[in-house]
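Below you'll find a set of structures to go through.
No value in this document is a laboratory result; all are computed from the given coordinates. This structure is a prediction, so every number in the text was calculated from the model and none was measured. Cβ atoms are built from the backbone, for glycine too; each structure is taken alone.
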Structure I
Amino acid sequence: MRAEMDKRRTARDVLDGGDVALSVQVLQEFYVQATRPTRSDPLQHEQAVALIEAWCRFPVQDTTLGLVRAALDTSARYRLSYWDATIVEAARLAGCRVLLSEDLSDGQDFNGVRVENPFA
């Protein structure tokens, strides 16, 4: 419970910092996971939508054909899942040098996009 509270605080601090960009995919994944009925505390549809709308104050990288092609290359090059490669390439297209993720390897560099785990 305490670890989850610490993660929420860290996530709020990141968002309050303002130097953030998101991808359409990340917003989609948030919605699916946050509203998942098997979750112990699922958000209601309206709550999740309100959060997504609030986060749209940040730049949001659309999924484009160019992004898909780059993600396919990154997936093969680094042996990442397509979905993780899409997040990496969305970060690159958004001009990010740092990608915050607790799922990818902390410190790994994907040709100029470095992963940092904000919860480590």
Structure II
Amino acid sequence: MTEHLEKIKNRYMHDEYDIRLGGLAANLARVSSFSDNDHHQKAVEGLLEESKYFIEWCAGEAHPDESSQLVELQVKLARWQYKWSEIWPNKKKRNIVAKEANVWSQRILQMSGLLNA
């Protein structure tokens, strides 16, 4: 693990589980909103990668049903990354990713319980 990634992990793991899920939800919301702008490709790529790590770092604390949802999301993120060179230049495909990222953001935010606090 790189030093930069280690710093991100240390900062991320400092928070409680629900706050970490909120951070993941925020990343996914950023994927959705940043996808509007052609110049945000690198930022979105970084958010996808970071989100996969966020899932890895908190999945061990998740309840079994939450854990399976997080794994499903992590696989989706990996698939998006694998097809990224096709997705980003195609506005229609990028819009689909943006909408799915937003749906997942809301789902993870609900899972976190932060909306009930």
Thinking only about Kirkwood radius over Cα pairs in Å, for residues 7-46 alone, which of I, II has the largest value? I
Read-out log10 I(q)/I(0) by the Debye sum over Cα atoms at q = 0.21, 0.22, 0.27 Å⁻¹, for residues 39-78 alone, computed value -0.61, -0.65, -0.84, structure in I, II: II
Rank structures I, II by distance in nm of label points 7 Å out along Cα→Cβ at positions 15 and 103 and report only the one at the top, that is, the highest. II
With Cα Rg over 2.2 N^0.38 Å computed per structure, which member of I, II shows the largest figure? I
If helix-only ellipticity at 222 nm (-39500 (n - 2.57) for each DSSP H run of 4 or more, over all residues; to 500) comes out at -26000 when worked out from the coordinates, which of I, II was used? II
Taking relative contact order in percent (Cα under 8 Å, 6 or more apart) for each of I, II, which is largest? II
With distance in nm of label points 7 Å out along Cα→Cβ at positions 23 and 63 derived as 2.3, matching label from I, II: II
